[in-house]
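J.: Please find the structures below.
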Structure I
């Protein structure tokens, strides 16, 4: 099965972050030598049969290779593509962030979730198992990760909707 991984707090090429070679090597260590990095923000497309083992190995390998621990989240490619396709036509795509986390399903109608998002000038517009899509009040704002981390009590990692539209377009089997 194909997956998309988001590595938390990665900016490849900058000092203090895992390098592209560290990330590629970590996925190879996990049995995914054909993993494809997308952009330079720790977004990776890969195939795996045992996702929990792969994520555990990648996490440990990145720490060993780079000396920097990073959380790694993943979603089946088809699930990501379905969510992205459902929202790709929004009028203000730069306001939307797709967030992966480990906190289960967040109810966008939950009063606490609404309050937390509003305090950061955004709203949760869609959610599924371990993911959420948030809309910021202004283009380019990045409020999704702190909102989801506050709601789940754990780490999260976000990508802008335009980035994920490009990823789905590039890697989708639409033939």
Structure II
């Protein structure tokens, strides 16, 4: 069994993606809010992280930027794992920003991440998120004893009972 430090990325700044009118995955280019980077820097200094051997990161800018700050502090390598990406609100990848995303997310929550019987939605089910994330977890728990994972709230809630993890917060668990 390996120890995992699940760290939610820092607070994103969507102003750049909104100014450029990005849609779908373009929204995932949002960097961290400069005025809150100190939260990630403080997290990176957490004593528990000194025992880690590797950092796994979602491919999204906000997660990779968070992972790079932690890597700088800990000296650990980062492996970007595409299957640690955030829950997909629209599998057509054409959603147009926060308002549409919010509608999909509310529908996702109202249905507990499961399509209503006999219906299909554009969003990714919680079971699909769990399967792809556990594939990554299972791959690395065989190689390392202590692992940092930088990703997203829904990703973490799909694999453990961690509740709402705040930006730059650490949740410790074993797999």
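J.: A value of 1.00 was derived for FRET efficiency 1/(1 + (r/R0)^6) of positions 18 and 74 (r between Cβ atoms, R0 = 30 Å, to 0.05); which structure in I, II was it taken from?
T.: Only one of I, II returns 1.00 for FRET efficiency 1/(1 + (r/R0)^6) of positions 18 and 74 (r between Cβ atoms, R0 = 30 Å, to 0.05), namely I.
J.: Quick one: relative contact order in percent (Cα under 8 Å, 6 or more apart) came out at 21 when computed from one of I, II, so which one is it?
T.: Label of the originating structure: I.
J.: Right, another one. Quick one: percent of Cα pairs over 14 Å apart, for residues 90-129 alone came out at 44 when computed from one of I, II, so which one is it?
T.: Working through the options, I get structure II.
J.: A value of 0.90 was derived for FRET efficiency 1/(1 + (r/R0)^6) of positions 26 and 114 (r between Cβ atoms, R0 = 41 Å, to 0.05); which structure in I, II was it taken from?
T.: II
Every read-out reported here was derived from the displayed coordinates using simple, explicitly stated rules and does not represent laboratory data. Computed from a prediction, not measured in an experiment: that's the story for all the values here. Cβ atoms are built from the backbone, for glycine too; each structure is taken alone.
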